[in-house]
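Coordinate-derived values only; no laboratory data. Because the structure is a prediction, the values reported are computed rather than measured. Cβ atoms are built from the backbone, for glycine too; each structure is taken alone.
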Structure P
Amino acid sequence: MGSAYAEYQDHVKGTLTPGKLADVVILDRDIFTIPPTEIDQVRVVCTIMDGRVVFDAEHDSAR
């Protein structure tokens, strides 16, 4: 939350809280538990921007 607080925007961003802006990427694997040589094989499952799903791999389309 540090950068949101620093720009006086912590009331609308900085945490994953209902009503706040959010940009989130969901990956098919935890990149912190796999060997670094496998990171390039990780795939995006879902992308959420401003609380809206903009990509869903299950439906293989951008919205």
Structure Q
Amino acid sequence: MWKDPIIEELHQIRQEYAKEFNYDLKAMFEDLKAKERQNTTNPIVSLPMQTRKVPVAEEKS
């Protein structure tokens, strides 16, 4: 089976990152959130929630 070298590299990076935190998802999440807060190049933007109006079927007489 053919393996994509880019995907293989991503799997390796993910594995090393998880191992750094002893596979603790909460610790990884906190680390990523801290990195996100420190990122000033690409600020986080909150967009307002937009509601979609669902068309109502017309009643037949």
Structure R
Amino acid sequence: MNPINTLPIEGLESVYDALAQAIDQAGPEKAELFLVKLALLNANALADAGVFQHHVQAALQDL
């Protein structure tokens, strides 16, 4: 993972807000499907299955 490609705090806040709004828009019955679709789109944009697997493991920490 290249730190040059990281978002500043303001960018992360914007992404968080957009994600929260999209989850609300999808509703409880479709939130899981939305998150899976979003994850697959982002994995495709990353074009690196190893980095994606690392992100999955990082997201599982401290749930």
The highest value of distance in nm of label points 7 Å out along Cα→Cβ at positions 15 and 47 among the shown structures P, Q, R is in Q
If Cα Rg over 2.2 N^0.38 Å is calculated for P, Q, R, the one returning 1.37 is structure P
With helix-only ellipticity at 222 nm (-39500 (n - 2.57) for each DSSP H run of 4 or more, over all residues; to 500) computed for every candidate in P, Q, R, -24000 is reproduced by structure R
